[in-house]
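**Q** Heads up, there are several structures right after this.
What follows is calculated from the coordinates using simple rules that are stated; it is not laboratory data. Since the model is a prediction, treat every value here as computed from it, not as a measurement. Cβ atoms are built from the backbone, for glycine too; each structure is taken alone.
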Structure 1
Amino acid sequence: MVQVIRRFHNVGHCYHKGNNMYLEKVIFAIDNDADLHTVARFARHLDTQRALGKLQGDVVACIGQWTDADGHPHLEPSYMVNRADYDSFVASSGYVDKQTCVLLVAGDTRQPCSLLFPNGYTEILNPMRLLPTPVGVKDWTYVISTGIYFTC
């Protein structure tokens with residue numbers, strides 16, 4: 001089980017220096033992800049940024065499972081992008097306004113991951129690690145292109 005520690009964290013563009021922002025990843029789902037038209041519009045939005053040369057990294061398709069406060073698991077499509085791309089093109093796009101939180105994955109895999117909530121709070125998790133199988137693990141991310149499972 002992942003031990004969670006709550007703390008307040010000032011979220012902004014300034015606390016990243018150098019290449020850290022490019023190494024840090026954000027894993028997130030979009031609002032209304034079961035609606036094909038919404039998914040297509042979101043994909044078109046990011047692909048336009050890529051075509052204009054504005055995206056600094058790849059957009060990676062994932063599937064994630066997370067467990068709510070009542071212990072119910074939720075399976076959902078998700079995406080992984082560089083933190084800089086998330087801050088510039090996703091956070092204020094209107095596609096993640098109703099998300100409970102997003103997962104921040106540190107650029108240094110020895111550092112903890114964290115859940116970032118819209119009000120600025122974070123929950124500190126364990127570092128990201130490879131899973132041989134998701135069996136028995138409550139929360140995980142599956143990277144479709146590699147066939148690999150991860151958890152914090």
Structure 2
Amino acid sequence: MADLTANAPIRIWNGKSFSERWNIDTSGAQTIYKGQALYLDTSADAIYVTAFLDAQTVSTTDIFIGIAAESVSVAASAVELNADVEVYVDRSIIGFKSAIFADADVGDQVYMSDSATLSKTASENIEIGKLHRVHEGYVYVKLVSPFITANAT
């Protein structure tokens with residue numbers, strides 16, 4: 001698995017998206033990249049978002065919030081109310097570079113196994129939405145958020 005080290009080349013279906021600003025968990029320093037899944041790690045901080053990484057284990061009570069619409073870096077112990085990020089949320093259809101899905105998979109659940117890889121597998125992965133379409137090397141996912149990752153076991 002390979003986590004993002006730069007912004008992901010994401011696309012927006014039909015140029016329409018929905019977004020919200022969310023405050024970031026600053027209990028540790030973190031860099032959030034555009035295209036990275038963001039969630040509430042309810043075992044650590046149920047109020048502020050954190051970036052999903054391969055090293056993290058998603059629990060059945062964690063909540064997927066959306067996909068980062070911008071990149072942001074925060075220092076450990078920064079004031080959380082001053083640290084925020086724009087997040088693509090529910091109803092947005094986001095395209096990710098991926099070859100794992102095909103048109104025959106339309107309607108299937110889509111997960112992320114790290115900050116850069118889509119997956120068909122629920123186990124220990126964060127569910128981000130349903131497959132909308134595969135087009136020109138991009139997998140378009142209709143985000144479903146906020147969403148409790150109940151299938152993550």
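**Q** Using distance in nm of label points 7 Å out along Cα→Cβ at positions 71 and 143 for the comparison, can you identify which of 1, 2 gives the largest number? Write out the running numbers ahead of the final one.
**A** Working: 1: 3.3; 2: 1.9.
The structure with the largest value is 1.
**Q** Now, a different point. Supply the structure label, taken from 1, 2, corresponding to Cα extents along the principal axes in Å, for residues 39-94 alone with the calculated value 43, 21, 19. Before the final figure, lay out each step's value.
**A** Details: 1: 43, 21, 19; 2: 31, 24, 20.
Answer for the origin of the read-out: 1.
**Q** Taking mean count of other Cβ atoms within 10 Å over residues 47-54 as the criterion, which structure among 1, 2 has the greatest value? All intermediate terms of the calculation are to be shown ahead of the outcome.
**A** Numbers: 1: 11.6; 2: 19.9.
Comparing 1, 2 by mean count of other Cβ atoms within 10 Å over residues 47-54, the maximum is at 2.
**Q** Looking at structures 1, 2, which one was distance in nm of label points 7 Å out along Cα→Cβ at positions 79 and 111 calculated from, given that it came out as 4.0? Walk me through the numbers on the way to the answer.
**A** Details: 1: 2.4; 2: 4.0.
It was calculated from structure 2.
**Q** Thinking of 1, 2, which structure, once helix-only ellipticity at 222 nm (-39500 (n - 2.57) for each DSSP H run of 4 or more, over all residues; to 500) is computed, gives back -4000? Provide the component values of the computation, followed by the final result.
**A** Details: 1: -4000; 2: 0.
Of the options listed, only 1 reproduces it.
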